[in-house]
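J.: I've put the structures underneath this note.
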Structure 1
Amino acid sequence: METAVELAKRLDLEYYLDKPDELNEAIFNLMLLQETLQMEQARRMKINARTISIKRSAHGKFIIACTGDPTYRYAVETALKAGTAVIPVFQRSRFIKMLRSMGIPENRIAQYSDSITVDDDTLCIDQE
């Protein structure tokens, strides 16, 4: 299994090894750019009756924790909330593998996978 250092070297991302905050910011900006590009693609395609879509609702929770001096509990809890997000993940290779296993022709699989957009309307509600 490849280590984080090896992966960073292979992808020319060694700069971020000691700057996790900048890496998180870059990832977030890339996700925003991807969403913008997908929305523009969907607008250009002028979603029509041929569109096949699903809606997946999410309910539940995830827990993130750390340990340390309890003096700063409020600040740490606030920072943990600010540093987390609920995001959808589309697994293109799994989607394609499933279509292949169901006997869908390769040209149709390419058509479907090239036109995929993700409209993220998830909401994280704080109980406070």
Structure 2
Amino acid sequence: MATKTIDYKAIAINAAVTAVVIAGVNWIMKPLTQGLGAAEITLLQLPLKSMAQFAQLPIIANVNNAQFLKDTFELVDMNDPATYQTGDKRMIGNLAFVALHTNHQQYKAMALKMLDNYKKYANGQF
């Protein structure tokens, strides 16, 4: 099995550009939203690759570290709607990054499920 090479510079540049755009949208629409902000709701509509640009360094560095992922996912109740009420672009970015880049299928599936739950929550279906 070939290992994936991650282009950290491209991720950082794309994240900065996307962050500026999302921050602008969030600033304009913030008074209109409660719970998830407009930026997060907008981010959830983008492809995984765009969402993953908001991933934090610990997730990027440990995306294939099974113990780190286990410890991280154990902190979250995937079935509790309150989990998704306070989500932010970093959490969404972390989940998207795991879904795209981990070699551990169970954590990929968990990340995709949580992203789906975020989308459902944002649409009032969760």
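J.: Computing distance in nm of label points 7 Å out along Cα→Cβ at positions 39 and 111 gives 2.1 for which of 1, 2?
T.: Details: 1: 2.9; 2: 2.1.
Only one of 1, 2 returns 2.1 for distance in nm of label points 7 Å out along Cα→Cβ at positions 39 and 111, namely 2.
J.: Which structure, out of 1, 2, was log10 I(q)/I(0) by the Debye sum over Cα atoms at q = 0.13, 0.16, 0.17, 0.18 Å⁻¹ derived from, given a value of -0.51, -0.77, -0.86, -0.96?
T.: It traces back to 2.
J.: Computing helix-only ellipticity at 222 nm (-39500 (n - 2.57) for each DSSP H run of 4 or more, over all residues; to 500) gives -15000 for which of 1, 2?
T.: 1
J.: May I pose another question? So distance in nm of label points 7 Å out along Cα→Cβ at positions 63 and 87, computed for just one structure, reads 1.9; which one of 1, 2 is that?
T.: The structure behind it is 2.
J.: With distance in nm of label points 7 Å out along Cα→Cβ at positions 55 and 71 computed per structure, which member of 1, 2 shows the largest figure?
T.: Max of distance in nm of label points 7 Å out along Cα→Cβ at positions 55 and 71: 1.
Quick note: the coordinates plus some simple rules give every number you see, no bench work behind them. Small disclaimer: the values here were computed from a predicted structure and weren't measured. Cβ atoms are built from the backbone, for glycine too; each structure is taken alone.
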